[in-house]
Structures are given as structure tokens and as C-alpha cells.
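Nothing in this text is a laboratory measurement; each read-out follows from the coordinates by a stated rule. The structure displayed is predicted, hence computed values, not measured ones. Cβ atoms are built from the backbone, for glycine too; each structure is taken alone.
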Structure 1
Amino acid sequence: MIKHFFWDSHENSGRIALRATDQRFVVKRLAGNAPPAGIVWKLLHETEREFLEQANEQHRCRKHRYAVEKRVGMSGCINFLLREERDVELDDFPITARLHVSMYGKLNEDVSMWPGDLIPILTCRAHVAIPEDGEITLEEATVGTYEFKEPSAFLTETAEGYDISVSSGGVAAEETLERLQKLFECL
């Protein structure tokens, strides 16, 4: 599932993308200000019920024990780190998930983690007071479809000025090339 949302608090606004699959939970800022950390809870309400059930099942059936560590930076930012106990004999306890909250309570870094790691991180995050922007509103945004093309027209500098060349398979019309040529003759 991929959805885009416009979010708004009384002080800030922006656009974010949410991707929730069986392998990843991703929140990415597309435009505007960094969203408040509390938006993750609102986004969970926008996912399908199957995603939440699957995240709970993945967490219940995880292979390794885990610990969530909270680190507070000098600026006041908070990092929630999930460590897995992979190999006790080798002291192999890698960080497998991370949620960064700025000193202003914002998600100024994208969120990307396995859905099974989402539950313990959010459980730990729920017990920490983080400044919020107040009420957050979400409105689903439409995602456009576009026809993307490969580069085909290029400017080259010549002794007389600039010239436009089109590679094979170019999409620029002859009329467009003539207009561009006249434009660059004026420069």
C-alpha cells in the first residue's frame, strides 16, 4: 500500500508518503516542514487492518530477543534504537531499527523499518514526553501518473554560440528545435 497525505498542524504543514507492506513501513517527507512525531500514530490508522495484524504477528514470531534503547542527544533530540540479540557469544547485538525525533518533536529523518520492529519502538516512544504541534490533520492526496522520457536533446557550445543536437530516438519536434535555436541565438 502506498498513499500520499497532506498533513497540517496549526503551525506547520507538508506532504508525506506512506508505504506499508509486509516487509517495510516507510514514512518519507515529500514537501513542506518536517512532520510531528505523533503523525506515525495517525498514519497507522490509515493502514489496512491486515498490515497491523501482520506487524503484530511478525513481532510475536521474531527470531531474536530485542531491547529498545533511548538515546537523548545534546540538542535534546531522541533516538529510539532497537537492538537484536543475534549471538551472545560474539556480542552481536546490531541495531535493526531506528526512530529519530528532533528536539522540536519532529520527524526530520525518514522512517523505514520492518513492521515487526515498529511495535516495540512505538511502545517505547509512547512512554516519552515529546513536544507536539497540537492537533494534526491528515488528508489523502492524489498521486499523479506521468509519462517520463529519457534525455534526448542536448545543448553544445560551438564557435558561433550554442547548437541543439538530438540523439537518435529523440522526442523533440523540429519546430521545437528551431524555437530553441532562435532563443539561444539571442543570448
Structure 2
Amino acid sequence: MLNLHFRSSSHSDDVTVIATFATNKAAKEVVSKLSKFIAEVKANREQFKVDWNPDEVELFIEGKQVEFHVYTVGYLDEVDTILNSGKPKKNDCYINVQVLEITVTIPKGLTPKTVALVMSPEEAKVLLWLEKNIGKPSIREVNGQSELKWNYYGNGIWYGSTLAIDGHEFQLDEHPNWSVNYV
């Protein structure tokens, strides 16, 4: 009998689950359980309700933090059960995660709050969203101007020359003082 396994459909996404545990030991125990589970799926895939390929799973541990990356429609019940067995302090799931550096150049001497008063309403809205969702930017002086910089890690918001934030599209090519780069 031919055993076929298909890659997830076009309705699937790159899913990243990041769990933070109380101790390094708890994180290591969860990684050990996840590694065993992935090996079981690899050996007996038809016995599990998964749509992801175990060979494509990326599993990382750094101190108390565990990261699990996979391309799936969302068949992660067993993974979630294993993660929760370690009683995580925090457990976040990201869809099509992006790691970005967002930079805006403003006149020297203005702060993020005061520059929002002189920017276009569209720019001010993005600036306020960045401060609310990422926090205060790093600020440095460059060529007589101030450069505000945020490091973003989360669900996809940048598509080509467009930042998609809170249902609004911000066109970077219309605002040369803004830039976004993958980190």
C-alpha cells in the first residue's frame, strides 16, 4: 500500500509558538517531550492528526524560552498539550512571524510625541501604534536629524512597501523618512 503525505494546503501558515517557563529545567523537559513527540510523528505519521511534516519542524531552546516553528493549518493540539504540561508563564502563537527593524527619521529635537503633532495623520497613527505595541524607540542622531528605531517581533505586518497595521495600509514608498528591514 502506498502511503502518501501531502504538504499543508495554501490555507496553511508558518506558525511560531513561543513558550516561556519558570525555570531552565522546565524548558528542557518540555523540549525533550516535544523532541520525542516529533520523532513519534516521523515514525508513525498516520497515527497522528497532524498536517505538518516532522522533518520541517524547527525546535529551539534558549534558557527558559522554547520556540516551535512549523508550516500548518493549525493541527497543534498535541504540541499545545506538551507545552502546557510544563506550566508556561507565557505562551504566545504567531502567524507568519516577522522580525523587523522599523526606522523613521524626524527633525532633531522632536520627540516621538511632539513629532506626531507635525506628521501626517497617517504617519502619526503608525507612530502611536509602534509605541503602544512595541514600546519606546531607540533614538540616535544621524546627519543632524533624529532616527527613531523599533525592533518588531510578531505576526506579519510588512508586505513589500506596505505596513498593514490595525486594518490600515501605510505606504512606505510615499514616506521616504520611513524604512523597514528584515532582521
Structure 3
Amino acid sequence: MAEAYLSEHVTSEEWRGDYLGIRWSVRRWDHPDSESPFNPTWNFYLWVSEQQVPEGCWPAYWLEPERVDEMGRVFYPDQGTLLGELEWHGGMTYYEKHGLDGGAQRVEAGCDYAHLWNVERGVSTITFEEVLYDLQRCIESLREREPGLLWRCRYNGRYYEEGEGEVEASGTFLSHEGAEEIAKWRDKEADK
């Protein structure tokens, strides 16, 4: 039996959540066998669903390819696009479409901390709290640029107008409907 070839030893940790009704994730990549100055590397990503975007605005998120290279990789524009103009750390460096087969569509956009100024500072000193702070500023910039964006309820995952719920102290959004569902569930559990 042949042995598997391990070309790279890479580990990662991921955190996920909601902030102001927008789904997000943070990833920390560690290359323990690498002497790269970009080790570890942090990224954060925002996920925007077509269901939460105001009618007629989805093309600003579902970008047309800028070019396809000889390897078949698709490149999308970032400059001059709504997503590209958000408050990313060093600019938007990642974009992917999900849901191409006619179902619900969403986009995932992100950035990384592998820039020369990060190395000069020392990438190993970057903390989750710093990345989370930057991520929150990025989401706030999205809310400023697209005020009609619906809010994702942290409890039931459905989308609502801002007035149909409350932003909690943690920055998550809980719809009135979601709060009612929680109350009913608690009452049901108390009756057991």
C-alpha cells in the first residue's frame, strides 16, 4: 500500500458568528513547518445572501468574472465594486459565489493579514480580537453603503427589516419573531 504524500503541514482554526445581521467567519492558518514571515496568517470573511439584498441590487454582489486564466481560475474585479470598497484590512483579497444551480445564492468575500506591513509588525502578534475589530468595521461599512440590507436573525436564520427586531449588546440581531420562538420553546421546556 502506498503512503500518502504530505506536501504541506497546515492547521487552521475557525470562528463563526453574526454581527449586525451579517454572517462572518475568521480563520487563523498555521504552517508549523514553514519559515514564511506570513506565519500564522489570519483571514476574515463576510457572507451575504441574495435574500437579504434589496430588490434590484444583487448584481452589485454577484459579480461578473473579470477574466479566466489558463488554469481555469476565475478572477473578479474588486476595485470600483460595492464589496471592494468596504473597510477591509488591506483590501478585499477573496471572493467566491455559492449556489450556482438555481437555489439560494450567496457570496463570500474576505481579506487576509499577509501584507508587508503585517510582517514588519510581526504577524504572530496579531490577535483574534484585532481581527474581530477589523471585521466589525468592515460590516459597519457594508451597512453604511447598503442601508436597505435585511438583517439575519441569530435564532432562526431568516431575514428581516431592521425595525422587526433588536440589535443585542453582542451586536447580534434577534428578530421579534425569533424572540417569540425562544419564549415558546422556553415555556415548552419549563412544562416538561
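Looking at structures 1, 2, 3, which one was semi-axes √(5λ) of the Cα gyration tensor in Å calculated from, given that it came out as 46, 21, 19?
1
A value of 4.2 for distance in nm of label points 7 Å out along Cα→Cβ at positions 87 and 111, calculated from one of 1, 2, 3, originates in structure 2.
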